[in-house]
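Listed next: structures, encoded as C-alpha cells.
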Structure 1
Amino acid sequence: MADFYTIARPYAQAAFRLAREKKTLQAWSDMLGLMAEVARDQEMHAILVSPRLTPRQQQDLVLEICGDRLDEAGRNFVALLAENRRLVVLPDVAAQFEALRAEEEGTLRARLISAKPVDKAVTDTLAKALGKRMQRKVTLQAEVDESLLGGAVIRAGDLVIDGSVRGRLKRLASTLSR
C-alpha cells in the first residue's frame, strides 16, 4: 500500500479540527490511542489488510473491541476509515494527531535515554533547559538503556542530542576510518 503516513494525514487533520472545535482534544487523544493500539495488534493488522472481510465487518470488529470507550464521533470516525479501507493507518493517524495537538498546545514530549537511572531533579532541569531551547513546555520521559555504556541521548521531535559513550565511540570510529 502507499505510504501510510501520507494517507493518514487528512484523517488526522480532520479529527484534530473536530476535536479542537468541540474542545475535546484529550478525549480524541484517548480514543485515537485506543484505536491505534487495536490496529497495531499483529492479528488485528492481518485482519485489517485482508480483503476477505468487508469494510463493515472490519468496522464492527474494531468497534466491538473498543466498546464504549469511543463516543459517537469516534465510532463515526471508525466507520469512515473502514468504508475507505483505511483502518490500518490508525497508528499513523494517532501519531499525527498528537503532533498537531502538541503544536497547538505548545508542548513537546521528549525522551531521555540514559545508561543509568536519572534523578527527578536532573530530568526537571533538563526539561526546563530543553523547553527554553525549543520554546515549548517539555515533558521529559526518562528511560534506561544500558547499551549506551554511559551518558545519555535526548530525543525531542527531530532533535537528537547524543551524549552517550556509545555515540562518542561511533563518531570516533567514523573519524578514524576517514
Structure 2
Amino acid sequence: MPLDLQSLVRTIPDYPKKGILFRDITTLIEHPEGFKESVERIAQLYRGRGVTHVAGIEARGFIFGAGVAIALGVGFIPVRKKGKLPGETIGQNYALEYGVDTIEIHADVLDSNDTVLMVDDLIATGGTALAAVGLLRRTGAKVDDAAFVIDLPDLGGAAKLKAEGVAVTALMEFAGH
C-alpha cells in the first residue's frame, strides 16, 4: 500500500500571519520513507523524458530538486536569491506583495540542448515559479515541466504556469491558502 504523503505534512494555522494555513513540509522530510518516496514519485514521472537538469528554487526546492536530480542521474541547478551565487549570473525580477525580488542562476549553466525540470516544494500564487521559468528559458533551454510536492490550487499558481506552456505535476493538493 502506498504511503499517504499528505498525512505527513503538518498544517500550522495563522502562520506567518493570521488566516494563513501554513503547509509545513519539514515533517515530511523528517520522515525517511516519506521523504524518499516523495522524491521517487516525482523522479518516476520524468524518467526517460530527456531531462538533462533539475532546477530547484531556493530554499526548499533545493531539498526535493537535488534528490530528484540524483534519482534521474542528471545535474542540479540552484535557482538562488540575488547575490548568493559566485561567478557570472543572469537574473530575473519578480513581484512580491510589497516590492520586487530577484532570482539568479549561473550564466553558463544551460543552453538550447538542455531540457530542465523545475522543482519546488509548493506552488501557491506562482510568482517565483513563473520568474524561474522565464529565467531558465532565457538560456535557450526547454522548460516545459514543473513538479511540486504541494499545490495550493485556490491560489492559482499552477494555472498561471500552465498558461505559460508549463505542464504542472503535484504530489498532493490542499484547499485554501
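Any read-out appearing in this document is the output of simple, stated calculations on the displayed coordinates, not a laboratory observation. Because the structure is predicted, anything quoted here is derived from the model rather than measured. Cβ atoms are built from the backbone, for glycine too; each structure is taken alone.
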- Of structures 1, 2, which gives 3.3 when distance in nm of label points 7 Å out along Cα→Cβ at positions 107 and 155 is computed from the coordinates? 2
- Which one of 1, 2 has helix-only ellipticity at 222 nm (-39500 (n - 2.57) for each DSSP H run of 4 or more, over all residues; to 500), as calculated from the coordinates, equal to -8500? 2
- Query: Cα extents along the principal axes in Å computed as 41, 40, 31: which structure among 1, 2?
  - Reply: 2
- Work out the source of 16.9 here, i.e. which of 1, 2 gives that when mean count of other Cβ atoms within 10 Å over residues 59-66 is computed. 1
- For the read-out distance in nm of label points 7 Å out along Cα→Cβ at positions 43 and 139, a value of 3.1 was computed from one structure; give its label from 1, 2. 1
- Query: Comparing relative contact order in percent (Cα under 8 Å, 6 or more apart) across 1, 2, which is largest?
  - Reply: 1
- Item | Winner on mean count of other Cβ atoms within 10 Å over residues 51-58 once structures 1, 2 are ranked, highest first | 2
- Query: One of 1, 2 was used to calculate mean count of other Cβ atoms within 10 Å over residues 27-34, giving 15.5; which?
  - Reply: 2
- Task: Determine which structure produced the value 82 for volume of the Cα convex hull per residue in Å³, for residues 35-90 alone, calculated from the coordinates; the candidates are 1, 2.
- Result: 2
